Structure 1
């Protein structure tokens, strides 16, 4: 017993040192950043910056998790709890993977090699995402960690011990589900394949004990998901939240999947639903928070119109009821172009090296199941990649979870094969060493490229960050005023997204500015924010001067006057102030309607 405790303590210390080195390697060069304004918006809601009070209704993640993080902000307001949570999830998963790797061998030098390999591969596949955090990637990493933990749990156990051994995997799935439900659901086929893979290895898979063993693990995850989803549905049961969620879904379908049909070519349709050209412009430039008539019903009708007209010579294809932006042929061509880039090519090289290693380890063994496992994995990952390219949603925050999940599944299978490998065979040792070396070299190349690109992006973010901070400081110095920021002016500078450093000092107090659109628009949260500012409805607030409009200097604001003109109100946007950098460059204009 004492010997086992000593081994576990030694393993824990090794992992703490390993994780400390990984974090230090990143922290010495970089500050940790939120990736997009989506992440900072979630932070603002949870911390109380948005409405003045921490709220668990952060829309993008499930209410139980939102409530828990908001509660930590209520306890200690100045700590960046949301950012800490994302970091804890990501590095926590890497620590769990390290724990499993150390159990593969008792030889210290081999353990060191395995940890170095993990670090190199983690930096090579997702080095940027460990510095610039995005909640969708965090969800994907939790799912990948769950698969790896599950595949490396010993199978020769009875149902109850087997469930206890996989509790970490179940918890990771539930965390992933709460962080980003869509990513969790997208990656569930990989999890199902992992379960099928384990079950098929049983000598008597249909024996009652074995059936119960796997059903208990799957059932625990499913029951947890059902409970969390039920709590979330109950929390958002009010009429206004249900209405907003319908609006949110319609907005997502329209902007992310269908696109907004041209007004001139579809003028008859727009007139039939009562959407003027001026309001259509708000949909185009995302400033739809200004117009109360743009609601869930209107967006649903536009989305339905796009679905019905898909395949009729427009920008959408229809394939047996499936509406997409690219044909399968176009999707394949785009995927090929994606692989030809150096960074993505290296990541693909890491995945291919993992496939090769697994094949070499499993080939030659009777009933290894290598062929059907690899074929099933290839079908799942190819179907998902094709789907992303066909709907034109190939975003880093989606593709990185796909890559790390594919690698996690292969890594789990590789560990299983290594544990049953005949180490007395010199040939086995040589072929494994050769492919692991190849895997390490690919990971090292990926690390170098990833860190170089991350460094360039980081420097650009510092420049963009300085501009955004200049605007937010300007707003905070004028607390009696409310500022509505043009959506396109709030997203990026020269292609680099505006976002905040995760651990920058802040008291997380109410902010007197908001963008004139985005996914919070039309929600009960924005109404609460506006009520705190002393008005109801942005359209009237801009007209009365209770709110001012903020845009970049090169932005056209004629649409703003046209919008009010269409409503019988003659106004002219006048520049009342300028936001300048320390060297005198004007970066934002403040408009008041007169």
Structure 2
């Protein structure tokens, strides 16, 4: 048949001209907009219900059966009139401020010595930091409770020198501040280290040439240039300390020193649980953290005005400490011993003892591997490891998948990019224990049979750590010039092809680093999981907490050390990948 001859139109039918889609239809058919809408719906479904349910729970009036009967402000009035509410808030402020100052002092001095001087043995600071990142916080707390406790070596030495009683009372506010400060000093070292590393040495050299001493130069030049970054970091650590749970739970609760997080936990674990009171406490914490985050954002943005790194002439040169370099090296060794060696030695000693006892010759003669045999042969410990690794890996994978699209759209100022960024960062206002309460409220009311399973812990992890995934992807996209994507588009590549062939391969280092970091911190998380775990669905951090509560310190230490070895290997991979991807620990 001749193709040039048009076919006859059957009788009774007419050709309908093809009408091009309207501009609105074309806009909705835009694959970037469709992706933005889809990711936005998923993020909104994850982030918004916990906040809504938390506020609703704080305002809901219930009967004796727990059924909602209306609205009330009684939970907030009970909170205000409670005899320990003011003391709890004051304890939180003192605890957070004290631990922030200590961590800044220890981590800041160490960062300056490592990054800006010729002090020897600097590798020990990095080694302590990497292994600390792989060690769950609760293990650090347990180790310091042993070291500073009544049968610990410090109090034993004090009594051996003629003292009476205990020199150190670890279960006190001072003990809480000391342990929390040590916990945060490695991360302060990392984050301040990047600030000192990027400092332009020209100003410092000019001061030294003018006759200023090392201390005068550091005080008048180095610290003042870094002050906005230091203040922003101080506020960041303060916010994290407000939401800390491990130290307040293990150190504060036995001595009845309550902070905001343990007050929420106490309300949820009393019988019957006071969900309304806990929700009111949680809402107050969300408001406090939101205000602090606002100021943190302003400080972080103002820090950019003080960048001293320029293109031409940027030559970071270390300070020559002369004979003092060995004193600086001694400080690095001291930090290595205090932050890493002492806690690990304490855990090793505890794991080799049948029952808790201090360092002694009798204890040396009673060393045993029974706790390790119990951990290796008992099937529940293997199940705990599989649960923890599976939940953390699943949460990290979901986070990085969502963040890959949301971060790229936000960084490229795509449709709805600002909204996606705000939704992804919303969970920053939730301290861990508060998010646990909020997620519990959501899935107690939603008809999904996941409460008491690992699924609810995984969902909570996705909500909690989404901001970290977003930061890693966002920073990675900003390092890619958009001319690569534009060139591919001009060559005829479609939206999905550009993502698959251009963006994804170039983002792989940042995404792998983000995945490893989220995997690490998810395996350390206790505050969320302690409220959501059940006897049939536990993770490692909750199991360690239960072992401590039940007085099984030996098995706790044995399992904890084996777990630390595994997580430290992941931490080394993370640092190697971060250096390859050109990002710091938080993806900046």
> Can you tell which of 1, 2 yields 2.9 when distance in nm of label points 7 Å out along Cα→Cβ at positions 165 and 189 is derived from it?
Replying inline: 1
>> Say we calculate mean count of other Cβ atoms within 10 Å over residues 117-124 for every structure; which of 1, 2 gives the highest result?
In response: 1
> Where does the value -0.54, -0.83, -1.09 come from, among 1, 2, when log10 I(q)/I(0) by the Debye sum over Cα atoms at q = 0.10, 0.14, 0.18 Å⁻¹, for residues 253-404 alone is the thing being computed?
Replying inline: 1
> So distance in nm of label points 7 Å out along Cα→Cβ at positions 245 and 525, computed for just one structure, reads 1.0; which one of 1, 2 is that?
Replying inline: 2
>> When distance in nm of label points 7 Å out along Cα→Cβ at positions 93 and 325 is computed for each of 1, 2, which one produces 4.7?
In response: 2
>> Comparing 1, 2, where is distance in nm of label points 7 Å out along Cα→Cβ at positions 197 and 261 highest?
In response: 1
>> Looking just at Cα Rg over 2.2 N^0.38 Å, which of the labels 1, 2 belongs to the structure with the highest value?
In response: 2
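Any read-out appearing in this document is the output of simple, stated calculations on the displayed coordinates, not a laboratory observation. A quick note: this is a predicted structure, and the numbers were derived from the prediction, not measured. Cβ atoms are built from the backbone, for glycine too; each structure is taken alone.
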